[in-house]
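Okay, got some structures for you below.
Every read-out reported here was derived from the displayed coordinates using simple, explicitly stated rules and does not represent laboratory data. Please read these numbers as outputs of a predicted model, since none were measured by experiment.
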Structure 1
Amino acid sequence: MTDRRRILVVTLDTLAERMAGPAIRAFEIARALGAEHDVRLVTFGGCSRQGEGFTTAQTTVETFRAEVGAADVVVVQGYVVSTFDWLQDADVVLVVDLYDPFHLESLEVERFRPAAERHAALARALTELGAQARRGDLFLCASGKQRDLWIGHLAAAGRVNPDTYDADTSLRSLIDVVPFGTDPAAPVQRAHGIKGVVDGIAADDPVILWGGGVYNWFDPLTVIRAVDRARAAVPNLRLYFLGMKHPNPDVPEMAMAVRTRELSDELGLTGTHVFFNEDWVPYERRADYLLDADIGVSAHFDHVETAFSFRTRILDYLWAGLPIVCTDGDHFGALVTAEGLGAAVPAEDVDALADALTGLLTDEARLAAARESVARVAATHTWTDALAPLVAFCRDPRRSADAGRLAAERAAGLQPGQVSRATRLRADVGGAWRTLRADGVGGVTRKVRRRLGR
């Protein structure tokens, strides 16, 4: 029997009836681990949602240290580790969730801010990532492409070293892929959320669903323009934006949300072909909306943030059996193409997007084939599958292979990557001996002169 561990899951996001991606992920991690362990999910934001097989609570700067002290394993996401320096020496196994490359995200989030603020935001992100890299015992990411990114980051931070490499040459024990998942239970519609409910959308209208928020790194403008063209072939086509207002009140409305409404108004589509849900759908009610849709859409620009992102809304499309039309160039674009889940089109290509939408909606056989492929792929993307590496780790949690050495270096006052004078001396002596054997005394003399010259 697996020993029960005391596990603390930490998020900054609001835990409530309406939750954004970080809170959903933390909630599902807590639920999966709660089946075998004593799990507590805490947030520095608002907390009005009860756990399911685990407890939830709001924590503060003053109470957080006690929360950590009562745990064997701590799972963190976001800006936490750099805020609490004492985490570097806390006697816990620390799991760092890197599913969101927030340093790349900040380039878009702050894009229209003054330059000084943009540089400060990036510096803050890099400070947090530096603290995480120095302390994490296990790192999680959302895809193989993200894993390549983070291995490079960890290597630059000195965490890919003889200790971690010799312990596991694959480095899976240092960083593993734990993507978002879907509910293992099939979605059930208890009431219509869109068709026949939203004024202007009839029960038999084909609905294209934008299944999440409207942020600056997304491209809803191309989707709206594509719908404007596609309505010539499908006159009763409807585009529905599921959530314009972020459930976390601390997240302000983004410039792209404003531009999206303005473009829809300018083209005369608002209320006829384009519709906005101004609030955010409760987590338990999302099936009512998803199952009223015929296609799920996601579009983004061609830049570095999208290349390494993991579009969590597409998991909901899979769960609900929706054919997917999305922008190519990221993890899900490749998956949609490879598995025949719908269509992936070039970034900002209005004609290609309009053709993909009309092609699916006017060809029932093609639409049915995409639905069959979605159902097949969805069965392999449940939370049970996604979280399996983390569940296995928590059955036998352990500090990283280099944890002892890193702790000793911190105790000696060394900076990350800095070696002690004794270590440098041993390296110099070893190098001199090798040079002496290979090149004689003259070689050693030349090497010493070069060193003195530097």
Structure 2
Amino acid sequence: MKKIIGILLIMLLLVGCSSTTANQASKNDKETKNEKVNIKFWHALGGSLGDGLLEIIDKYNSSQDKYVVEPVTIGSYSEIDEKLQAAYAAKTVPALVAGGSYEMFYKKGLVEAFEDYITDEYDKEDIVGGFMTAALREGKMFFAPAYGTSQVLYYNKAVLNETGYNVEDLQSWQSIVAMQKDIIGLDTNKGEINYIWEPMWGSGNMADVVSSAGGKYISDDGKKVLINNDIWVEVLDQFRIWINEDKIMNIHSGGQGWEYWYKTMDDWVYGKSLGYTGSPGDYVIALDAVKKAIDEGYKNKFGVTPQPGWKNNDPAPRFSSLMYFIPKSPNLTQEQKKGAADFVTYATSTSNTAKFSMATGYVGVRKSVLDLPEYKEYLKSNPDADAALIQIDKYAIPEFVDPTGGAILDALKEAVDKIQIENIPSEEALNQAAAKAQRELDKINK
């Protein structure tokens, strides 16, 4: 009898332990289900851009209970590339990255198709045309644009209108130059217009004009450097003449840091040039500077417009865009990838991309920004703030990705300096640059 009672006690203990274990497992399952999915997010945004991003992340994390985005700030985009390559090898990649050489990782097959993880809430049709073009690979959306930039024209509306011209007269470089006889020498209260235009130092503005004329960096098959063909020579030599011989344009170069940039901007602000070609990121600073100049008595009225075309061609300036992408790696779960896409959908909503654009001057990624009541109200006191968005949507083309890792762009930059600053004929400077760049292109095509 004692033996039977002992067996019963042991059975009861086992059942009790089993029950306790089952209850604990059930509890753990519930805790796991209630636990938010962690979305580690690498980016390199600092300053006001970084602050704006962190604000969006905080609001997103508070807005829902499924995911939590954990931002990790990396020092630079090149550092993102280095760390990400190591993370791929170690199978420790983050669920989301903003910036870096996304094209390089895509070509290695290391990027998930962003499109595979979005819901209907992400309206692809609403993405600004140029940005969507840059995000597509073989007809599928692999990346998601965060924001972008494309050089635009800042001009003096007061001077333009006083001489009987309007913004339509800024639609080609030839029409701008044709205004010189009426505008150069015009009194601006504390000085006079010395230059019809000031391109920003560097090869970027020149490449935009060449693009409008139909020029390319390399051949379609990727084998031949084209920066010394007839189109490049014609366009750059004409700017050389306008700058160095006719002296109706001007270039500020050199100096410490961004000194050349601010000198170029100041000439326009204080009535020495009709305008200059600059970044949408200049907008907030430039608008305040013009308001201050007007208060000091200078003749100016703030205006921004898309870049002109070459002769009768449409504009075709380059644009760059910061892209989000989801790394492809076995260490990421499906839920983490869906969470990354969900955050991007939130961060690039019409409301959030509009706020970002209004705060920084950079271009929001959604066309519906233009219909947002807050943005319309913003435009009333911020004239032409939508110029870069319109330019990217209608005219701009994605920036050139140098297959040599920078040799072609570096050679072109050296040539443009020779042409603009040293007054060396374009054909000579570009032939030297093309030969140098071709050697590097040949190395990667072997």
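Given a value of 2, 12, 24, 25, 20, 12, 4, 1, 0 for P(r) over Cα pairs in 5 Å bins from 0, in percent, for residues 202-305 alone, calculated from one of 1, 2, which structure does it belong to?
For P(r) over Cα pairs in 5 Å bins from 0, in percent, for residues 202-305 alone, the value 2, 12, 24, 25, 20, 12, 4, 1, 0 is produced by structure 1.
Kirkwood radius over Cα pairs in Å, for residues 106-177 alone was computed and gave 15.9; which structure, 1, 2, did it come from?
2
Here relative contact order in percent (Cα under 8 Å, 6 or more apart) was calculated and came to 24; which of the structures 1, 2 was it taken from?
On the way: 1: 16; 2: 24.
Working through the options, I get structure 2.
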